[in-house]
Structure formats: structure tokens, C-alpha cells
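Read through the structures below before going on.
What follows is calculated from the coordinates using simple rules that are stated; it is not laboratory data. Bear in mind the structure is a predicted one, so any value in this text is a computation, not a measurement. Cβ atoms are built from the backbone, for glycine too; each structure is taken alone.
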Structure 1
Amino acid sequence: MTGLKAHSDLDGESGIAARLQAVRARLDAAVLRCGRDPAALTLLAVSKTQPQAAVRVALAAGQRHFGENRVQEAAAKFPALRAEFPDLRLHLIGHLQTNKAREAVRLFDVIESLDRPGLADALAAAMAREGRRPALLVEVNLGDEPQKSGIGRAAADDFIADCRTRFGASLIGVMGIPPAGADPTPHFAWLAACAHRHRLGVISMGMSGDFEAAIASGATEIRLGSAIFGPRPATV
């Protein structure tokens, strides 16, 4: 299994379009090897810490799905970009504090880090107040690692069922990251099976080092950052 890395000769904003083209080709090939339709896979460009200008270059090159970790950073970066590119889709992929739920509901099209009952309460209240219903993914802590966010495996099925009852069609999928250094395939297989049990269509898993295993296991969304944007800036 091979990963995707930024190429040193394509550093900077001038290389973003070329890296995107290369990434898409690699992803399409991986999907086709599995006998799947490349159109069924979403590339999520992880734009956290990247400047607005870099995101604009990716948008101009046809990328439309972007992932941000922090509500505040996304709020500073994306409203102007959305005015220019109204079809962009903004995903929250980082831990969400309950006191940021209302702002997240206003700003994001997809919230992929629903991981606890208290946050479900906060998001339900925020949706009611704002009259806006972003799509939701339940984040599962695949390795039950205490330092990571996500609902534990043992509690995942009950939590997903509760969220399905509460949010209905707004709950569209699951997200997870396998433990570093572990064979990702069993973790990906577990997450895909979980999604299928609950009839959820979006399975967000796989990054630069393990995207091929994720695709083979049924991923419908892959998250890539430096492979598209190059090395992250030293400071935000």
C-alpha cells in the first residue's frame, strides 16, 4: 500500500492544481481496481491552516469539498469564498465544543464529528434555532483511544440509532480514523459494516497513508491535506 505525499517541485499555490489532478488520478485508479464507480467517491480537501488564497486555487481547479478542524478558522476563511463559489461544501472534521454548536450549524454544510449525547443535544437545539440542518456524521473512536475524540465502539450502535431517531435524514454517515501504526484494514471493515447496519451511505475514512485500504473496504469519502496543498504553514 502506498500513500500520497506532496511533491517538493510543486510547492506553493502554483502546484495545487497539478497535485489535485495527480490525486484524483490515483484515487480513480484505486476505485476502479475495486470494481467501483469513481463518481461514488468524494475527495475532501483538508484545508485547515491553509490560507484563503490556497483554497481559492483549489476551487478554481474544480475542488468543491473542504474540511476544516476549527469553527473560528473556517468562519474567517470561507464566507467570502462561498460568495464566489456558492456550490462549495464545507465539512467540519475536528472536535466540536458544545458552545460552538450554533456557529457550526450556521457555517458548515456537513458536521462529521458528532460523538457524544451532549453534542447531539446542542446540535438539535442549534438546528431548531437557526432553521438550518447540516448533514451529520457520527465519529467513532475506532481504536478506543483515550486521547482521541469519537464515540467508543461498544456504544456506537446505540448512539447512532438514537441520532437516527433524533435527526432523521440529516444523519448520513460515519467517520473514523484507525490507530496510528495499526493495520487499518480491520478498523475500516468494522466502520463500513457499522454504516451498513444502520443504512448510512457515507463512510468517511482513509487519508494519505491508507486511502487504498479504505477504498477497498468501502470508503465513500477520503480526506487529504498536504497531498493537495503541500506542506502546512508553520503558523496559522
Structure 2
Amino acid sequence: MNTGPEGHRRRLRERFRQSGLNGFHDHEVLELLLTYALPRKDVKPIAKELLREFGNNLAAVFDAPIPALQRVGGLGENAAVLISMVPRLLDSYQSSRWDRQETFNSTRKAVEYLSAMLGTERNEIFCILALDSQNRLLAAERIQKGSVNRTAVFPRLVVESCLKHRATAVILAHNHPGGGPHPSAADRQLTFRLKKILGDLDVVVHDHIIIAGPDQHYSFAQNGGLE
């Protein structure tokens, strides 16, 4: 039985083939990735050093600038570029995945789409899904970007976007990257205000969905918040 670095690489790859990244620790995710850029090195200490350097946060490692990554001993330019590519590849994948006309006939479908769009953002983003009379997607537009826990939304920009795309219905959405999915008092006030303004323009607000990470969301429509 091979217990050296090569055996460890093989076991990581076999685990991934069997069950994806389920059960992987953060350092093991990095180890698996680094085996393809550093095939002749023991990548475990490098992976652990990366996490220590960037606050034991996997997302912070992937978001780090290439020069900062290169300062980690043993990493090198190729591996730093590979790590930096991961979030960009994800962005391209999600853009391509959803670059087709979607019909939103359930909250679940909207949540799936919005989780892919907003789930990895580190700042609050307010966006809309502009829909036609058959609830088909006309456009997904980011209206405003804020800080980690706040976005100031100007209703005029939402109205302009709806009119630009000739929407007859809309799903409002934003993310809570720094906390849970439950709406604040300001979220509720904004929802009521936009529903009234857009209603006067014959644009129906189907929902306002808050995304908090990959597994949490809040739907105003499901919780009676649009009545």
C-alpha cells in the first residue's frame, strides 16, 4: 500500500470520484486542486499554510490576489493562477448554465437560479428577474451593490429596469452574505414600496427572495409578506 504523497493523491481523487467533495475538509479541497498544479510536491502542508494565511477561510483563499497567493511558500505562479481561476470559472459556468430562457413557475425554481447568481457574493447585491406575461425570463439584472450587510436601493432604478425590459412581472431579490435569510424592517418597507410603485405601472411583483448562502432563503410570497 502506497502511503506517500502519490498514494494520498490517489485516495483524494478516488474519494472525489465516489462522492464529489462530500466529507472533504477545506484543506483537502485545496490539496486535491493543487495535485494538478504541483504533481511532484507534498501539497498537504501548502494547503494548510494557505488556510492559515487567509484566516482559515476557503473562500478567502480563492478570492485572494495572485501575488498574495504566491507569497505562500512552495506554491509558485502556476498553482496561484489555478487557485485564482476557480471563482472566475464558477462565474463563467453559472453564466453559461443560465444563459437560456427560463420560466419561473415556482419559488423553488427562482431560488435555484438566484442561489447560483448570488450565493457566492461577499457583498449585498439587489437584483431583479424581469419576466413576461408567461413568467419567462426577459433579463436578470443587478440593480445595486452594497457592503457586506447593507444595500441602498433606489426604486427609480428598479422601475427603469422593468420598463427597459418591458416586464409585466418581476421577482425582486437580494442576498444576505453576512447573516441569516430573514428580512429586516428595511427589507419589508422596500418590498411594500416597490410593490405599490410597480403595481401602478401594471408590473406584478411575484416575490422578493432573500438568499443567505447556498442553503438558506426567505420568500416574501411564501410567508405572506406580499399581502
Given structures 1, 2, which gives the highest value for distance in nm of label points 7 Å out along Cα→Cβ at positions 18 and 82? 1
Answer label among 1, 2 for the case where Cα extents along the principal axes in Å, calculated from the coordinates, equals 69, 31, 29: 2
Matching task: 13 is the computed value of relative contact order in percent (Cα under 8 Å, 6 or more apart). Pick the structure from 1, 2. 2
When mean projected area of the Cα convex hull in nm², for residues 74-169 alone is computed for each of 1, 2, which one produces 6.6? 1
Say we calculate distance in nm of label points 7 Å out along Cα→Cβ at positions 138 and 194 for every structure; which of 1, 2 gives the highest result? 2
